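Pasting the structures in now, so scroll down.
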Structure P
Amino acid sequence: MKILLKITFLFLLTSCTMTKNNPLLETPGNSYQAPPFDRIELNDYKPALIRAIDIAKGRVDSITANTEPPTFTNTIEALEYAGEEVARVAMIFYNLNEAHTSDQMQELAQELSPLYTEYQLYVSLNPALFERVKEVYRDQSSLELTQEQARLLEETYKSFVRNGANLSPEDKKTYGAIQEQLSLASLEFSKNVLAATNAYTLHLTLEEELEGLPVYMKEMGKEAATALKKEGWVFTLDYPSYGGFMKFSTHRNLREQMWKAYNSRCLDENSNRELIKKIVSLRLQSANLLGYEKYTDYALEQRMAKNPETVNRFLQDLMEKTLPHARREVAEIQQYARSKGFKGLLMPWDFSYWSEKYREEKFDLTEEALKPYFSLDKVQEAVFSLAGTLYGLHFRPAPEVPVYHPDVKVYEVTGEDGQFTALLYVDYYPRQSKRSGAWMTSYREQYKHNGKEYRPLVSLVTNFTKPTATTPSLLTFSEVTTLFHEFGHCLHGMLAEGSYASLTGTSVARDFVELPSQILENWAYEPEFLKTFAVHYQNGEAIPQEMINKIVASKNYLAGFGQVRQLQYGILDMAWHDSDQVPSMDIPKFEETTLGGSIILPAIPGTAFSTAFSHVFAGGYSAGYYSYKWAEVLEADAFELFKETGIFNRETAAEFRKHILSRGNIEDADVLYRKFRGRDPKPDALMRKLFPGDR
């Protein structure tokens, strides 16, 4: 007994020492209470999370031990705030595990995820806690609640039910084990994709191997080679490098090599083959335990679409309408390539190259001619200016705020009244510690507690071309629209207004969350707005009107092909999850069978998309990838109102802010949309936008 007490005392002493000066547990000293990235070390996370969980569990225990009858305040609201410290530690860790990770951090994630999952289950499967929640929920008709309080009560009760609170004790154990396995499997999937992306490089040493590549691509390749201490040029599977090489390299054999490397990621090396089926199986088991026949029945219940039948009809209807356009576009590119001497059938590694050539000729517009007018600094200035014009926001560099990498910049965002609105972190450039793609996230959601409002800390992360020794970061027009897209998400987070973090900002239905991001892309094509920021980085000359006309004219170039590809991703996602059995077919064969008649370029043996489909298997888009197209219908319809009233109309913007950007999940998404638009969205708005000639 003495030995045991001594060991326990030493453990407690060590634990206290590890957490005493832990920057993750202290109130940050800066005026924004932003994460002290300059002080956080890897070994701070585990003791911080353990301590934060202990604090949160203590608060949960206080709720269940309360001898007073359960009320909204002592149960629902108390629970909402119970895990503040847990949320802070977890948001910092998991965000950095995506944006600035390491082998050690990924290993630590495998340790922390079970702890975090166990805490979530401690809450969601707590019978005493659920009884109190249930009692408040039953008595809600007699309570005087605000709309926001009533929504929090409803969402809290539903969350318990949807997370297993009504299960038997034995099934709760099974459910908990499934959730822990899912958490670890998703982390492993993401880790494998990053490893596979970093594992491949195309190392070129001969000048003639660069034929067709514009100057900026050559500079990018030279910089990458220098970083790896190699002679010549290096091209990688990071999208700025990969995408540019596929568009411009005249060497078909090298394009084929790059394409196959990109499209076979995690198929064999760093394999996700079995992991996909494990994740799908665990999701299905979880849904079955909760009483649903299929995972899609569970996942879609609280989204705008409500059920898989609606989603499948939506995807198939759009596919039927779009396929003729896409097939005509592919045939047109094939014919063009043949007119230039190409022989045989266009393969997937040919399409980007020949479609770019055709675009350049058809619209007399090259990417290389456009890029000098879209320096990253100017495009950022433009989205900041647009946010000022529409919503009265101002952005001030805040170099005093700590960052997690030298590339990261921070801006203080204030409103027209000068009041602090948010912090915006921007992290633009690729590195081996960052996953590919672009995304918005938060280090703190907006909420109010104990009479104090906590404004959001929002982050915008991309993988744009890094500046070279002679050239600033210059964006392709596709990257310009990407920045507008992610900044739209940022506005949704920054302009949040409410009391409860679980209801504010981007905490909305998955098929609604893309509306603020996708609608903002429209401004990038508006001549009136383009003129305000597209200037040549060398001489400051404004972009010629003729070039603006060409950008607008080429806006819907390959719209059918692009839409079919997005619909295929959505259909594939649904196919994995909209079944009462786990698909047993080999993954490449499963994809080919699922997509069937919608495949418009040859399927290539030994490649697959699913094994690197991070949105679905490592992100939050399982049975939800259709959301991009669903929200695109909403934004096409919504932007028609901006076009009618004026793209800078403050009244329309104020209505969009009031009913969409600031409301979060305080009301159902379809209700919010009707309040903004005055009616339901018109489904044909998207087809009118993409194929105006069909009117």
Structure Q
Amino acid sequence: MLREAEPRHADAGPDGGADAISLILAQAGRRPEEIASLATLDDADRAAEGQFSGEAPTLATLFGGARIADLAAGRFSPTPEVAATMAACLEFVLARKKDDTLLDHRRMLFHDETLAGLAARGFFGLAIPVGYGGSGAKLGDLGPLLRALSLVHPDLAVMFEVHNFLGPVTPLLDFGTEEQKRRFLPRMARGELLGSFALTEPGAGADPSRLTLEARRDGDRWLVSGVKWPITNVVYGGLCVLVLKLAGEGLPPGRDSAMLLFEVPPRDDDHFRMVRNRLYAFDYLWNARFRLDACPVPAANLLGPPGKGLAQAFSSLAKGRGGICVNSAVKIFRLLAQLIRDPESRQSTAGGWASFRSTFGRPIGESPRIRAWMGKAVAHALASRVLGDVCFRLAARGVRDETMGMIAKVYATDALLETAIHAYQIQGGRSVHVDESREAARRHAPVAEGRVPIENYIGENMHEFAIATVYEGPNPVLADVGAPNAMTRAIRAKYLEPIGLAEAKGSFGLGAKARFGLYVAATVAGSFLPWQSAAGLAALPPARRRWVRRALVRNRVLGRRVLLVIARYQKSFIEESLLLGADGGIFHQLCASTAALVYAIALEDERPEYRLVAEALDREAELLLCGRRPDATLERRWAELGRLVMDPASALHRDLVADIEVSRIPLDPRSVADYV
């Protein structure tokens, strides 16, 4: 459950939190600006965790007793009212897509009538409680909606995610006063205020501790000055959550952040100017940069306590990563459908590009390597979908498992990018062809009678597939800094900081070191019997029990390795934390093992195709743990999954790609003459 964080005084002594980190970093020889940045982020992370209760289930698999139920994706169980609202919204956007009225190609936005129709059907209030005019949907029930929206148009899913998960709906519900909730949430539920979240600034994207946007108190208002760039959904007349610094409040550097609710003016004026960005990805969303010059904002719009802006932002970001994971999984299936399905057939049959592109006398889809690529994509997309659902369930229960959110985001978006690159290679040279259909729609250019313009979904959207690895935290930053910090924060606070502080004061710190040594010894010893405390394991069928047990063993091995790295570097661990995030290292091994774990827990489908996915994920995680590359056994499993997803008689084909609408794939051998 969410709870108010314990206050941290600005003048906390040297034994408290960020000040302890500062002393230890200074002793390690870090520069003042590095110390300020790392200490600020660490303090924000601790404050964010203080707003939640309950142990993070992922950390329990590493260092303690895991409860299987805490890692279950759960079931889709919306109320009848929520289900009816979601169904009405989907039917509406599908009808407009069919009529080609979903998008306004001239303005490169969703049609005003599309947004008005969605608002009338309750789309923007789905995650807002009934008491504030919404439907009261739980976050855990929105995963299927995001999957469906991604298939209709991925920008719809992004707009919904930004409005609800990042801001302002989630921050308002988590940190807002009753007056703020009643002032803003009903208008958001009606679609009168589209929500956005402004954290990123030029030069401060990966390090939000270096914020420059600031607010200075002036009577009953704040005067805000600075730049935010780039921000999605920040439309004129909308509501934007500004993450900024408070000036003149007596708060020390690093603990002076805050959130401010900003009603975006209806037009540019002397205090506000906004310019829409031209993007290669999310190109039907309003994404902009804006500058504020002493722009007045009511003092009552301060969201949460002063000094907690970054902590609150981190809480919102953690909830948004489940949506990215689900969205990425859908895009993987869409990429596979583009290669497998025949756009000229209205039947649920294979026979697309992978069948009619011939290489060395046979279809490219019969190549073992191509099948292995496709099979690996299937396995990773299915695991990603479950990871996203687990994130939603945890968020709905008020549990902050930051490590799980980072695993889900990195695992799914890496899989999406790898699949996109493989799909690009499978299509070959035609992947660089201009998408004439999209170009014609944007220019309102007439198409010659009888001629179908060339389409290129894969090549035209490569930026969109790649950007997923960047937003909500670039994957290398999450792997090298974010995840190691989240995995070890509690251990560092309890054991390493006392050691570092003792040494900073000239003491050997024998007592602190002895306590840490006992903890390491006890945890390492317990890592050899991880299943003893895995509540719920006995209730699983034999095969699933075996996969889950193996994954728990792997995670405890990884927890043991994390502890040994900490024990080796101790006070300089923060400086060496990238050792956990190196390519193929502990964090990436944890991603693969956790993906296999949650998939095995969730697997209730006994069909052999889905059991083969579990076997492949388990084998991949085992090999990664040993530092080995995929072997012949794993490659054969992937290749078999690839063959099955291309087979119209297979459950994988029917369940995952048969119903996905694909664009025409011209320049194939059957019709190339029509384009010359």
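Here FRET efficiency 1/(1 + (r/R0)^6) of positions 295 and 607 (r between Cβ atoms, R0 = 35 Å, to 0.05) has been calculated and equals 0.05, so which of P, Q was it run on? Only structure Q yields this read-out.
Taking mean count of other Cβ atoms within 10 Å over residues 511-518 as the criterion, the top structure among P, Q is P, with the largest value. A value of 42, 29, 28 for semi-axes √(5λ) of the Cα gyration tensor in Å, calculated from one of P, Q, originates in structure P. In this comparison of P, Q, the computed figure -15500 for helix-only ellipticity at 222 nm (-39500 (n - 2.57) for each DSSP H run of 4 or more, over all residues; to 500) is attributed to Q.
Read the figures in this text as sums done on the coordinates, not as results from a lab. Predicted model, so just to flag it, every value in this text is computed and none were measured. Cβ atoms are built from the backbone, for glycine too; each structure is taken alone.
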